[in-house]
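Rule-based calculations on the coordinates, nothing more; no lab input. The model shown is predicted, which means the values in this text are computed figures rather than measured ones. Cβ atoms are built from the backbone, for glycine too; each structure is taken alone.
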Structure I
Amino acid sequence: MFEELLQSWDGEEAVIRYDAASKSWFFIAVHSTRLGPAAGGTRMKSYPSPAEGLRDALRLSSAMTRKVAACGLPYGGGKAVIAVPEVPTAEARRELLLRYAAMVDALGGTYHTAPDVNTNEADMDIISQRTKFVFGKSVANGGSGSTAPATALGVLHGIRAALEHAFGSSDLACRTVLVQGVGDVGMRLAEHLAAAGARLLVADVNQQAVDEACRRFGATAVPAAEALATECDVFAPCAFGGVLSQESIPKLRCRIVCGSANNQLLRDEDADLFAARGILYAPDYITNAGGVLHGLCIEDLGWTEAQLDERITGIGDTVREVFRIASTEDISTERAAERLVARRLGERMPAG
């Protein structure tokens, strides 16, 4: 199965290791170093099979290439997956991360890693004990801290750009927004939306998170199983990927899809289904780029907070450019974003 996945992948290098001590698999997928070293998060998760973990790493690495190129940064795209029998804690987690860090370091800077699903800044601090090729560390350890606030803010700018395109105004007052997934990013996005006067709906399998959002922001809870079919102006997927597919898109009752989840489309070609339903889709790797901007630009490139804020605000401008290309060329917004990325991949990105 590994062989089939790798033969169908268009990336540069995949490194695979079995960690006998934890019965886990380490996968590092370096999709592109055309513009610089590959950057991407480390995801720790249980999978039905090791092959599913590799599949996730390969697909996510491609999205990172597009995301970083769309940001105009001097980096390529990569992704890592630690496929575990169950997510470890305490000393077992620390030892696992240190062994993984040695694998990252052995690549000599080809791949720079950061937090992702089930990893955080404390984990990056541990990884930094064995390699310097890591960002997203805690502020106390010389890093930039959590990427969640910057990711949420970038999505907010994306939503405003989409509202402007669809309704002629970026004003969120009286607009109904459904946030699917109120984890670190989704909760912060919900806070921004509520402050802007949006009518906020939230859905999550974690009832405690839903209750918190309702209590803090006056949100209305929607059963997780009903989120896709709930009427709203904006549907914001902020949980796991693959939520938008040939089966699910016809269920949507929204005007706009714009959220933070990676790989929201089950297949890229599923984006062609939005236009027939009058839905404006903001490609996820454009709108959720605030986190990678935060980590790379503060820790690796030495940007100031003011420079970072300006670039995160610019996510809205990139979304507008994608919509312009899509309208001018009569193509899906996903294909428009791919054309924008292809253009940028043909150029050497400036460092600042």
Structure II
Amino acid sequence: MTRNRPLGALPVPILAAPMAGGPSTPELVIAVAEAGGFGFLAGGYATVDSLAEQVGRVRARTDRFGVNLFVPNRRPMDADTFRAYAEALVPEAEALGVGIDPEPVDDDDLWTAKLEWLLDHPVPVVSLTFGLPDAAEVAALHAVGTAVLASVTTPEEGRSAAELGVDGLVVQGPGAGGHSAGHDPRRLPSPVDGAELVRRVVDGVGLPVIAAGGVDGPGAIRALLDAGAEAVAIGTLLLRSEEAGTAPAHRRALADPRFEETVVTHCFTGRPARALRNGFIERHGAQAPFAYPAVHHLTRPIRRAAAAAEDPERLHLWAGTGYRSAEERPAGEIVRDLAAALRRG
């Protein structure tokens, strides 16, 4: 691992993107690494003990892995608007037999505790999402031998990350499933072609780039590599893989013809995220406040109950624009087939 190649020499230029909340598992990371790629564990929403357990399981099998963390990025919120949204969600909660708390909950996703654990138990790579840490925190990770990647969605965010001394950038295009990595939690992703975005960041920043977002097969991967990325992260393509921890209702929805498109919404967490359009989005997409993580905590009982009831109409069905290409088979096979197609040109 060097500063100019933060992932080292990869046999296959494909990464398993971190997918917080269940889909990313140690088994998924190991499968992708053993197929020649690189895997990321999702530290977001995990406790320190859970993260430690997952890292231990992966470390026993491979050193081609990293950990992703959510960087705290709080913005002021209007408490009255939040409570009005909470009231509007009461019927959703009642339909599932759960309650919701109308008082806003704020936290930093255990940022300091997780960072301290990773400094005490270094991993090869730490990637950062939702914002940027202090330069001293980047330096501390470097001091224990960990390479640092910052997720960005614009060249401007890339330049800000470079000023902190990060080793590389994860450039997330607008077609990505799940949360936008944008540093402004209220900004919707710009409708720019993913390969063009990679070119702009490569030309304007000069750091190694991992591309992500909207990947639906080898053609998309090749376009991103040709644009200057040294590797490409896939997430949605792995959601139906055998090793992913994706909820059953979510798995089925990805292949269900009833779900015809993805949209960017902030109604589930208060932060823009791409998901399959469903009933919850239709009913609440226009009234939700931009208030992450308060809305995430507000809707969590609803989302958990919907997952348990296998109700796709009230579940956050994160999905990128390439969701129809997600296949139900081993992750290693998916990566090896993508790599073989790349070699064939």
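When helix-only ellipticity at 222 nm (-39500 (n - 2.57) for each DSSP H run of 4 or more, over all residues; to 500) is calculated, the result is -11000; to which of the structures I, II does this value belong? Display every interim value, and only then the final one.
Details: I: -13000; II: -11000.
Label of the source structure: II.
Given a computed value of 16.4 for mean count of other Cβ atoms within 10 Å over residues 190-197, which structure among I, II does it belong to?
Details: I: 18.9; II: 16.4.
Only structure II yields this read-out.
If mean count of other Cβ atoms within 10 Å over residues 54-61 comes out at 16.2 when worked out from the coordinates, which of I, II was used? If you can, show how the numbers build up before the last one.
On the way: I: 23.6; II: 16.2.
Derived from II, not from the others.
The value 1.6 for distance in nm of label points 7 Å out along Cα→Cβ at positions 150 and 262 was derived from one model only; which of I, II is it?
Only structure I yields this read-out.
Computing distance in nm of label points 7 Å out along Cα→Cβ at positions 238 and 318 gives 1.9 for which of I, II? The correct label is I. When relative contact order in percent (Cα under 8 Å, 6 or more apart) is worked out for each of I, II, structure II gives the greatest result.
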